[in-house]
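Chemist: These are the structures in question, set out in turn.
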Structure 1
């Protein structure tokens, strides 16, 4: 195993609760909900059973230059906004293009481009379909465009492992840096899939909350009356570097990425293993890579989607690793505020985890009414102090297909 230390030198995010990483973090600490009633004519047109979602608070096309925005699907637009922020936050590092890589992720990709093109084909014929349709809809579009924009020539890789996607990309980036394939990596994930077809499909699966009368309280992880997740959109980006490279250029360092674990359940295409075996193994892998024990963990950002089955299954997995101590560790379920960003959620939550150990406070979990006895995490509607000692936190992501990804961060 490589002993090369990997550090975080830049963060960027655009989310349902803020247009930047600092704005998102501030809103999270303030207990803001990013879930709102959808104000689109297609909600009524298709008589959708769910009429709300957690859309990005700041539309990316209002941030990007028009020529850039025009050639990107909304998912790639969000990725570009977050990446530009993260790059600037890292001090716009000077790095040999052949030593700069991109590890990026999405769960679905350019669904808006794909389905808009289908409508154009049916209504106006093939000559009206844009020539840029395929480059905009392909799942690797975000990674490719970030590589072009920042001149990254080491590699531009894409992960599509549903809701575990961007956490897996962060783990991959760490491995690529430790293997000496790059000095700096732009890592993260994006999603913009608040679309009639995805809402209708997830609703048909009985996966979405149906609290149309109170959307801001719909995402309620660990609450006994939770009834499903909330669709969200946005992107999160981390600039990762070898510690040697970061220190040589005098970069500020947010945290050290000390470990990661990626496993598969091989259980069901949509349901996670109720025994939590694969998820627990991913946590153990992350702690082993960090040369840490379960007793060292001071904070957990839970996957906690607010589904009736998923939340207790995650608790089961973590209890397997931590034993009774899991009930003492401060846990945050931040999807209560942001909704579920699918392929972008892991990167956003990694940022929240990094900022939690930097500021030594676990963010609140809103909408927690009566806590389910089957999910007795240590959650709070207000921030939980993490103490003055060394901090070690993990962020969990689990996805359709049985994907499990966990990343561990340590304070500096």
Structure 2
């Protein structure tokens, strides 16, 4: 067997030797639940964080790119996102073959997620070939991409939470994975957040869109409003509340830290602000920040901390978000909001939050949380503790 690298620096200076060592040491057949040391888990899930960081950076650049240039399969944002996807595929193959760092349910989620994503890619390319521009984030082919990403992230979140030893590192990596999950959930709303500013610039005669993009959109029969704000005004608040805030509720219950939702929303908005400044500085269109999300996140944490019933918390949190959105709209620009739809949105979050409470208290949920480990040594085998390299029994 090739010797192990002496240090991370030595490993990355000699990538061929690193790959040879990894292949010989870890690419051996095994089943989910195979004993995995904490050092091994850290390396594996650091790679997961790197993969989704590449995907998130590519996606953030991509949405701004599509408000400036015509779509291109080999555009730099697509290549950056594809690099993250390639790393995800490699990780799923590694888990599937070796059984390290996952139980059977986590592995099935990873496999289903990457399978859905890879099926969606050619469908999306074909959709663009047939329907022309179709840059909207709300198309069915794009929805498949989001669903696939969410499922594979759910698998990674489950695998890490089952096997990582309790402590600060487990909390930090969990927050990182949940940040990618929340960003993926909120991603479709960015179309309106970019579109409202791009439309205002177009009407003011200082559009950041290239003429070829506008000409192509016109040739497809799309007006600037259809191109930049393609969905009704109730969609943005409904999705932010019933999808984005619900994801924060699940993250708060899963991670368990007191200010989980607030931290995730704050980091997400800070990331959007920094990337927005960089994109704006390089000539790409800017976007509106959904600052009302932070108000909702604070209220989510307070509601969970105070054990407010989900049906009541949903109504109160939606009211708080609506108030924050109204303040933001008077001070700055927000995407179009259909304020008359907010009572229905509030009822929707109340129902979803209440159903989540019933689900998490059910016996089915308790069974679901238990690891399914066909590769774990049986009682008659020599036990291996976590400290010595075994998977946690949680």
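Chemist: Suppose you compute distance in nm of label points 7 Å out along Cα→Cβ at positions 141 and 173 for every structure in 1, 2: which one lands on 3.6? Don't skip to the answer; put the middle values down first.
Modeler: Working: 1: 2.2; 2: 3.6.
Only structure 2 yields this read-out.
Chemist: While we're here: Out of 1, 2, which structure matches 24.4 when mean count of other Cβ atoms within 10 Å over residues 189-196 is calculated? Can you show the working numbers first?
Modeler: Numbers: 1: 28.5; 2: 24.4.
Answer for the origin of the read-out: 2.
Chemist: Further question: Tell me which structure, out of 1, 2, gives 0.45 once FRET efficiency 1/(1 + (r/R0)^6) of positions 77 and 325 (r between Cβ atoms, R0 = 41 Å, to 0.05) is calculated. Before the final figure, lay out each step's value.
Modeler: Numbers: 1: 0.45; 2: 0.90.
Structure of origin is 1.
Chemist: 1, 2: which one has FRET efficiency 1/(1 + (r/R0)^6) of positions 125 and 317 (r between Cβ atoms, R0 = 41 Å, to 0.05), as calculated, at 0.60?
Modeler: Working: 1: 0.20; 2: 0.60.
The structure behind it is 2.
Chemist: I've got another one for you. 12.8 is what came out when mean count of other Cβ atoms within 10 Å over residues 61-68 was calculated for one structure; which of 1, 2 is it?
Modeler: Working: 1: 12.8; 2: 21.6.
Clearly, the read-out refers to 1.
Chemist: From 1, 2, which structure was helix-only ellipticity at 222 nm (-39500 (n - 2.57) for each DSSP H run of 4 or more, over all residues; to 500) = -22500 calculated on?
Modeler: On the way: 1: -10000; 2: -22500.
The correct label is 2.
Chemist: Next question, about the same structure. Please compute Kirkwood radius over Cα pairs in Å for structures 1, 2 and give me the label with the greatest value. Walk me through the intermediate numbers first.
Modeler: On the way: 1: 20.8; 2: 22.6.
When Kirkwood radius over Cα pairs in Å is computed for each of 1, 2, structure 2 gives the biggest number.
Chemist: Once mean count of other Cβ atoms within 10 Å over residues 37-44 is calculated for all of 1, 2, which comes out largest?
Modeler: 2
Here, each number is a calculation from the coordinates, and none is a lab measurement. The model shown is predicted, which means the values in this text are computed figures rather than measured ones. Cβ atoms are built from the backbone, for glycine too; each structure is taken alone.
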